[in-house]
Structure I
Amino acid sequence: MADAFSFRVIATDSKARRGEITMPRGTVRTPAFMPVGTGGTVKAMYMDQVRALGSDIILGNTYHLMLRPGAERVARLGGLHEFARWRYPILTDSGGFQVMSLAQLRKINEKGVTFRSHVDGHVYEMSPERSIEIQGLLDSDIQMQLDECVRLPASQDEIRRAMEMSLRWAERCKTAFGDQPGKAMFGIVQGGDVAALREQSAHALAALDLKGYAIGGLAVGEPQEIMLAMLDVTCPELPAEKPRYLMGVGTPDDILKSVARGIDMFDCVMPTRAGRHGLAFTRHGKINLKNSRHAEDPRPLDEESDCPAARDYSRAYLHHLVKSGESLGGMLLTWNNLAYYQNLMQQIRESIETRTFAERAAQLAEGWERGDIPPL
């Protein structure tokens, strides 16, 4: 069987790229936003809805799935696609970020990470090889190397140590992944907020000739200008013919500014988490449905939207659902938010093809800046 994983750039507009990733389970149009399916579910959404909104690919979390229900169990039940009823491409993270942020009593050394589960206190070991094994049991289409993500701010020595170990782990992950036709393993650039270390990491990973590259360790609390500066030095070091994935990003503004620097793929819990907490993303900017100003507002979130959640329900009703703690409130706002994000990506792709990306980005930013005009 021939290797059916491929990436091609269809159009460019300055550094912004419109492309396609092709895999046996489907084609991913880039720039792409991947909804986060933490434990085999995009929270508050049916998978059919996620697909109908324009999602070509979703993300699964290795850490959460290995704890519950367990990677071996998912494999026995036919893999994550069958388990979750998502027949299209899935990218799984390595579990590294969650180990660093959620697990208790973690210990990191050259071998890997030993940690205590935040769910039941059980002790687990996660090596680069075990991370790839788990992702293989889940049967994901794009698998990420295990890396160490350092919280910022951190000392340059600590950032360098983690970056160099992540490079060694990348080599071990590549060996463990082997040759899997139709699938890919991506390396992850680390280096914190130190430009020279980011360049070193990207250059070394490029030499491994992987099928794609992610940029990790950003959007972890540092100012946006630091994130963008790190993209400015990192992207030129990555192969132009391979997809570039900025992990954990982000806001619509983050996405626009990162696409402008050559990023092809994004994921973030923001649209789903915000929806469950009463916050809607719209072309008018963010709208907080907890605010009492919406209590008697008969307008929808956006009368021009194709999404029923945005178009057909009044703000007064959405405010009532959110204030009452009704599950439907989170469901409708998550639906709205993912619809907005996927529509944003479609606008980005179309504007790159017509070489009007800068103008479209300016129009979008102007709408967010103008904000939501209250009723007369």
Structure II
Amino acid sequence: MPSLNFVLPHWLYWGTLLLFPLIAMYLVKREKRRGPSRGPSLFIAYLFWLCSGFMGLHRFYLRNFWGLVFIPVFLAILFANVEIRDRREDVSRTRAAVERSHTLIRRAQIPPNVAPTPETTEVLQKAQSQGRVAEQEFGQAEASLGQWRSYSRWLAILMAAMLLADAVLLPWLVRRAREAEAALPPPAAEATPDIAMVGTHEDPTLGLHTRFTDWIETVNVRAGEFAAYWAVISVFVYYYEVIARFVFNSPTNWVHESMFLMYGMQYMLAGAYAYREDQHVRVDVIYTKFSPRGKAVADIITSVFFFIFIGVLFWTSWRFAADSINNDEHSFTEWGVQYWPIKLMMPIGAGLLFLQGIVKLLKDIVFLSRGRA
């Protein structure tokens, strides 16, 4: 199999983080307007084909068991790559043995003006014999490596031909699967069991709405939704890493760093949305025993500590971000991505949390004045 030397450009990384959530939000909104889809989707079928067609999952998605044909070919490719890795080690080991034998032969050479003795002649003959054996083993290792590379190449060509054929056949396969599914009786609706959310949804003001608080919460909901779609990106990126590492023997030096930095930014941007939905974990056995009004009073009193924490977080994170921007800070890894956009998400996330804290305080006050949500 050929190696993959792709390194994610920085502009593509930041562009994907910006554009992918916007496109995903638009597509989801469009699907909601259309209503629930009936039957398999051609888009999803092609998505399976692109991401996991080597395992035949696009066929299984369409309930077509010809996908089983892909599995032995893929397993054969994996086996061939394991053998190639072992043969590379054999070639490296035998090449070192050949070089070592050549060194021993040079040292054992008898100078022209020196009469050979039985001992020096025996040492030279032994070194030459070991050199011939080492060269023979090296030739056998290179021949075996070339043979397994040929097997892997032909298996890759076979897999590519199968995938290209299915790329052409997918519209027809989806159409046939829809017709077969339309002939079946509709499935009976299953009731979704209610699962108690222990420690969450204790906020008595969740159902309270005012024009001002709704406007701010809309900002936090959009920010949370925007950052949530980054998790979808990680599926594709880690998929690429697994395929590059185990199929093409080409592990990357940027996947892990790009994803943990992305999740750090997601953590900061989605914090306000989690606070708005009352999804932060509580370890409090007393708060849950309060009445709704008691919970509102407790939230107002403890909001002092919340704003102190947010103020410190915003001030320190803004200093970190400003220093990073002024110094054009980059990571110390080979990838060398810019750090200042990542650190800038810290004060932005703190600002969103501050706004949500203001909303929570106002809603608690309104709740106490109204006596209800």
Structure III
Amino acid sequence: MSGVVLRSARRSAVLAVAVSLSVLAMAGCGGSGDQGSTSSDKSSPASGGSLKGQTITVYSGQHEQTVSTLVKDFRARTGITAKVRAGDEAELANQILTEGPASPADVFFAENPPALTTLENKGLLAKAGSAALSAVPPADSSAKGDWVGVSAREAAFVYNTGKLQAAKVPSSVKDLADPAWKGKLGVAPSETDFTPIVTRVIKEEGQDAAKSWLEGLKANSKVYSSNEDLVTAVNRGAVEGGVIDHYYWYRLRDEQGAAGTHSALGYFKPGDPGALVDVSGAAVLSHGKHQAAAQAFLAYLTSKPAQQIIATSESYEYPLAAGVKNTKVSRALADSGPVARPGDLGDGKEALDLLKSVGLL
């Protein structure tokens, strides 16, 4: 089963998960899952212990196929096994809070900064090692050094090429609240990728204006449970367009082939809240039992071998390390504008509360 299908299957719980992210401080109920490694060995190179043969547990909200390739390569290079528990990033962050110090998680690998920021604000992350932090631009990681940026993705407007001309693609995400879009738009508000865009609208326009924008968006849109469903609906012409992260369209193109692809990507103007480039990042949990091995995994994720895997994988994300580029996507990261500073995206709580208040969650 592909990673795309697995991610879609998890979306049945996204509404509850997204709402729980807004109240993570209260540590709501979490589900059961893998128990991870049972070893409590905290050995490190400095103490003379060997990391080879250790097993770390990685809670991962990132693309499953790519992560699978990464952990296999990591083991081949280091002798360290990374046991992956895959799930929605908000669900996993909530699980870490629920489990507390008893959590088996050594590493948290998230798609977007808000989940990482939530755990950072609760003091649950260890400082990332210098090897990891120095391998990517400083602005792409936590300003406190608590987690490291690994890859980036860009928000885009996917549109049906039989229903909308490229010249008619909206220049601003705020335009989508215009009544002219009524019945023509799709939206997937329960996707964690959508929350940072709402946060940016709030910061630029204020909460009242952002609420009015979301109300307009709701009035115009058919709501989909996932970006996979949304991009498929656009491609078949059920709606004219919608906001997604760029890689969903590339995956659809791979699945449908040239003859079955009836959609394309457009981009919002530079500086617009919808012109969002944000990072996926990874952190070591402060309560983890394998600190040195977990830090080795972070250093690996930002190394050129791992970044090259990301650059050539079916995740279609942008690597962050200097000298590594994704040539599988038509738009270079350098042409997409600056990566959003993680601190500017916050923990997503305000955006989630606003989405709930208008009935989109």
Check your understanding: Comparing mean count of other Cβ atoms within 10 Å over residues 240-247 across structures I, II, III, which is largest?
Key -> III
Review point. In terms of relative contact order in percent (Cα under 8 Å, 6 or more apart), which of structures I, II, III is highest?
Key: III
**Study point:** Computed 48 for percent of Cα pairs over 26 Å apart - originating structure among I, II, III
**Key:** III
Revision key, fill the gap. Value 39 of percent of Cα pairs over 27 Å apart, for residues 80-255 alone was derived from the coordinates of, among I, II, III, structure III
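Just so you know, all these numbers are worked out from the coordinates, no wet-lab data involved. Just so you know, these numbers come straight off a predicted model, no measurement behind them. Cβ atoms are built from the backbone, for glycine too; each structure is taken alone.
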